[in-house]
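K.L.:
For reference, the structures are reproduced in the following blocks.
Read-outs throughout are calculated quantities, based only on the coordinates presented, and are distinct from any laboratory measurement. The structure displayed is predicted, hence computed values, not measured ones. Cβ atoms are built from the backbone, for glycine too; each structure is taken alone.
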Structure 1
Amino acid sequence: MAWWREFFTKNGAGLGIFLLLSVLLWTVMMIILPQLFMLDFSLRTNVPPPRWGTEAHGYTLEHYRYLIRGSGNTESGFNTVDLGVFGRTILAAVFVTLVDLCLCYPVAYYLAHVASGSGARLMVMALIVPFWINELLRAFAFKVLFGSGGVINDALLAIGLLDQPYDFVRANIALYSGLSYAYILLMIFPIYNAVESLDRNQIEAARDMGSPWWRIHWRIVLPHAKPGISSGCTIVFMLSAGALAAPQVLGGPSSLWFTQLIYKSFNASANWARGSAYAIVLLIACLAFVLLVMRVFKVRFGEIAK
């Protein structure tokens, strides 16, 4: 209970109680209760709102079965369409997470241990300022960049690398690029916060002993940055798997996202029960990814949440 005493000593009794109650109220009202209501909806039969609470609005697992088996009229006996969309969404989110990790780790290390003074401040501003623009507008900007008549195709045609425009949208290159860029800051700053606290004397000592750069990062920097890497990976994965705006704008004909199925269930089909079941499945997949990351990097949940 030492942290309780430290917390109230630092903030005072009145402010400490207010902060704890505020966090508790926010967590219960905005996170726990909505998820419990959605779980309850996912286990109910789909009936019109006037019949909610009646005998017809009973509990069932039909919506979870539908995700796996579908209507039962397919030759394979499985709902290959929805399961395929779910699998592609999870794999795409993993791919985006790995791309962001590979791109952001060098940037975060450079900011923490190489850049200094005005150079570091300018670099941070260059990273932050583009994100003052709405996410939807950035998605349309990527469509302009990667479109058949867009900037990238025009440049490649002008220098002779292409004979005709390449369909980056149909190939999902525009979608993956847009998603990777959309959450890049959420990978950079957790890694930066972890790497910044590393004692530079350890790196200098390793260099003096003749260690190559890759061994310094593998044996010194990466182990110290594990909490930041795991935090960034979980955030980027969850947001990528739950993205809606970017897949709607940048997705090709064959790039249906699982969140689009959820959106259609709630809005187009008016099947809130099935949409809730699909949302719960996506939530479970995200939680499983968090547990996997904790297992791989051997970090505790408290270290990820810092």
Structure 2
Amino acid sequence: MKNNIQISVVICTYNRAAYIEAALNSLVHQTCNKNLYEVIVVNNNSTDNTETICQSFIAAHTDYSFYSLNEPKQGASYARNTGAALAKGALLCFMDDDAIAEPDYLEKIIDFFKAYPNAGGLGGRIIPRYIPSEPKWMSYYVSSLVGNFDYSPEICVFAPGKYPLESNMIIRTDDFRSVGGFNEMLPGVVGTVRIGGEGKDFFYKLQALGKQIYYHPQIIVHHVVEVKKLTKEYMYRVASGIGRGERRRVLAISRWAFVKKNIEYTFKLAASVILAIKYTFQGHPAKAWPVIQFRIDAFKGLLNH
């Protein structure tokens, strides 16, 4: 029976021919009953053979509720909203196209919402899978740019101002629709420019409604990180995208909110210098400058550079 869907997984994909099949395969090999979930793949104008791979995979797994479609407007927020509009499940899960879910991923999500019926949202752990290995310059503070996320060793409620990452987040479908989904003024990557912060904006709206957002450390996806792609240009795009998104988000509130954000970023930049000095004295000089560069690039994005 395919009319008993409890959770809808939305995967937005763009030029991920090398990894999308592994992501989909991890959702086939789940411990929960296949009739309890569906997977909606939203191709966001891929120019490689991502679409062909997705369609072939779905054709080979017709006993599962897997679907694919294309969203012509470029940006993750557009694609996620399009996928969510088709969701049949009461729960809505977002996962990246280069992520691999643990076998008990969906089972644990369903069990969590049964145990916590008042939960307004949920985030899980994201473990980077570096290919071939973690670079020596990578630190805990910079690794958030490649999706590393480990908020707490125990199930807990996110503190005010804290929230899940978009690549491993689950909400009730009704709550998603009540806040209007993702803010399309914060679309994610469009061409070579990133305007991020869509997850932050979304969860702030949920928290403003009084919803409690939880973290569960055992709800895990592994995120593929190709080290050769972590160029200076790539890291700038991601970090500046954070600042660029914050610029749009806070200016929509007020000019004073933008001024306060500039003050906050100034303190964070100063803190990064102190942290870099600490890394250097601890014998890890390679980790020092990337921490500072992260904050410089984010600040540039905030100032719209």
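K.L.:
9.9 is what came out when mean projected area of the Cα convex hull in nm², for residues 86-245 alone was calculated for one structure; which of 1, 2 is it?
P.N.:
2
K.L.:
Of the structures 1, 2, report the one carrying the highest value of Rg/Rh (Cα atoms, Kirkwood Rh).
P.N.:
Largest one: structure 1.
K.L.:
Further question on the same structure: When FRET efficiency 1/(1 + (r/R0)^6) of positions 166 and 190 (r between Cβ atoms, R0 = 35 Å, to 0.05) is calculated for each of the structures 1, 2, which structure yields the highest value?
P.N.:
2
K.L.:
Further question on the same structure: To which of 1, 2 does the computed value 0.10 (FRET efficiency 1/(1 + (r/R0)^6) of positions 46 and 222 (r between Cβ atoms, R0 = 35 Å, to 0.05)) belong? Display every interim value, and only then the final one.
P.N.:
Working: 1: 0.10; 2: 0.95.
Comparing all candidates, it corresponds to 1.
K.L.:
Once relative contact order in percent (Cα under 8 Å, 6 or more apart) is calculated for every structure in 1, 2, which label goes with the largest value?
P.N.:
Numbers: 1: 24; 2: 20.
Going through 1, 2 one by one, relative contact order in percent (Cα under 8 Å, 6 or more apart) is largest in 1.
K.L.:
Quick check on the output: 15.8 is mean count of other Cβ atoms within 10 Å over residues 54-61, derived from one of 1, 2. Which one produced it? Intermediate values should be presented prior to the final figure.
P.N.:
Numbers: 1: 10.9; 2: 15.8.
The structure behind it is 2.
K.L.:
Next question. For structures 1, 2, calculate distance in nm of label points 7 Å out along Cα→Cβ at positions 102 and 134 and state which one comes out highest.
P.N.:
1
K.L.:
If Rg/Rh (Cα atoms, Kirkwood Rh), for residues 14-173 alone computes to 0.95, which of 1, 2 did it come from?
P.N.:
Working through the options, I get structure 2.
K.L.:
Consider the structures 1, 2: one of them gives 2.0 for distance in nm of label points 7 Å out along Cα→Cβ at positions 94 and 254 as calculated from the coordinates. Say which.
P.N.:
So the calculation was done on 1.
K.L.:
Which of 1, 2 yields -21500 for helix-only ellipticity at 222 nm (-39500 (n - 2.57) for each DSSP H run of 4 or more, over all residues; to 500), as computed? Display every interim value, and only then the final one.
P.N.:
Working: 1: -21500; 2: -12500.
It must be structure 1, since only it matches.
K.L.:
Who wins on FRET efficiency 1/(1 + (r/R0)^6) of positions 38 and 214 (r between Cβ atoms, R0 = 25 Å, to 0.05) among 1, 2, i.e. which is largest?
P.N.:
Across 1, 2, FRET efficiency 1/(1 + (r/R0)^6) of positions 38 and 214 (r between Cβ atoms, R0 = 25 Å, to 0.05) peaks for 2.
K.L.:
Further, regarding this structure: Of the structures labelled 1, 2, one was used to calculate distance in nm of label points 7 Å out along Cα→Cβ at positions 126 and 206, giving 1.4. Name it.
P.N.:
Matching structure: 2.
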